[in-house]
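Since every read-out is calculated from the coordinates, none of them should be taken as a lab result. The structure presented is a predicted model; accordingly, all values stated were derived computationally and were not measured. Cβ atoms are built from the backbone, for glycine too; each structure is taken alone.
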Structure I
Amino acid sequence: MTRTTGMQPSVEETSNSVIPDSKVLETERLILRRLDDDDAPFILELVNDADWLRYIGDKGVRNLDDARAYIRNGPVNMYTRFGFGLWRVELKAEAVPIGLCGLIRRDTLPDVDIGFAYLPRYRGQGYAREAARATVAYGAGVVGLRRIVAITSPDNAASGRVLVDAGLRFERMYPIPGEDREVRLYAWEGGLRAGG
């Protein structure tokens, strides 16, 4: 099982947490699994949360059909193409979806990045940090990534703290290609440990 102490889980610990069905990772309190059409109600709520809209943007998801299309065209497509994507984060004890966390391959970034978002009632309880640490360990140990990046809006300090706790370091301001804005770019390089 993935540890949730201040250290990055080892490759062996993370590899033992990989489950062959829709489960990808398991930590002390969480299960990260692949999204499917049954997650549409959860996705509809999450992508219309005020902070999602502020920091990530409007994905045009207005109903359950839109949510299913978002799942299929985004995360499921990425699972097929790359073997990873955004995963549903759920509380292990109740199987309740609380957010998303995973690895993303974007055209606008030179490296795979980690992304996450949580419903408001589950923020501030360490779930984002726990899932992010496990995701970085998975990217390094299972996927074999030597560098993982993340981007945040300049005013999203909470996400920046999660990334630092997961072992990433602020690298620089990064202009988004084709857009008139810059974001904060964080990076994890192979060999650096999570949490310090």
Structure II
Amino acid sequence: MIVSLSGIDGSGKTTRCQALVRSLRERGVPALSGKPAYEANEAVKDFCEWAYGDRFAYFDQLNNEFYISCLVADWLSYLARVLSKVGTTEILICDRYVYDVLAQAIHMNAQAGVLRQLWHLFPRPDIDYWLEVSPEVAHERLESRIELPMHRAESLDELRVLQRAYRQVAEQLDWKPVVVKDTTDTDDLAEEVEQTWQRIRMARAT
């Protein structure tokens, strides 16, 4: 079973993902978090740090299609290695999904032709969650982050653009994720996920 968590930068995807996995495990449900290794993405950032002194210089120094293609390559690797092998014995909670890559492509004015061409190969998550946070709140969180510096794509204006990009993804793909508000209790999500998992297992057992 696959569960995806999507949202703009600063919406709390990683935090919510870790909390959801923990809550499911406390219930005795076999859950794990997952995301690509982002080897191509990291290679681009390493190059940008060497060439421009800024790991995030790709945002305005490199061809947008090239950068998005690197992200897509990371996701294709993850598809082949992990997503294609997920069954019903465990629950994979994805910290981001290909919806997020397409939103980033739209945000960066990239066509993402390869991703669109191969979209049908990616399994549709059994539950899609959208973490609903305003750009203003997300920006405040990113400003208070201490482990990583802010980069230009995390400005308030860019977060607003990214939020509009997600709306375009929803329209283009008829994507209707379950909305998760900041006030939503993670244990309630865990109960929903567990119930869905049990229904899937029962249906496939018959």
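A few points about this structure:
- Comparison across structures I, II (criterion: relative contact order in percent (Cα under 8 Å, 6 or more apart)) gives the highest value for II.
- Which of I, II yields 2.1 [distance in nm of label points 7 Å out along Cα→Cβ at positions 51 and 107, calculated]: II
- Winner on mean count of other Cβ atoms within 10 Å over residues 83-90 once structures I, II are ranked, highest first: I
- Of the structures I, II, the one that 20.4 was derived from, the read-out being mean count of other Cβ atoms within 10 Å over residues 27-34: I
- Answer label among I, II for the case where Cα extents along the principal axes in Å, calculated from the coordinates, equals 41, 40, 33: I
- Computed -17500 for helix-only ellipticity at 222 nm (-39500 (n - 2.57) for each DSSP H run of 4 or more, over all residues; to 500) - originating structure among I, II: II
- Read-out distance in nm of label points 7 Å out along Cα→Cβ at positions 43 and 131, computed value 1.5, structure in I, II: I
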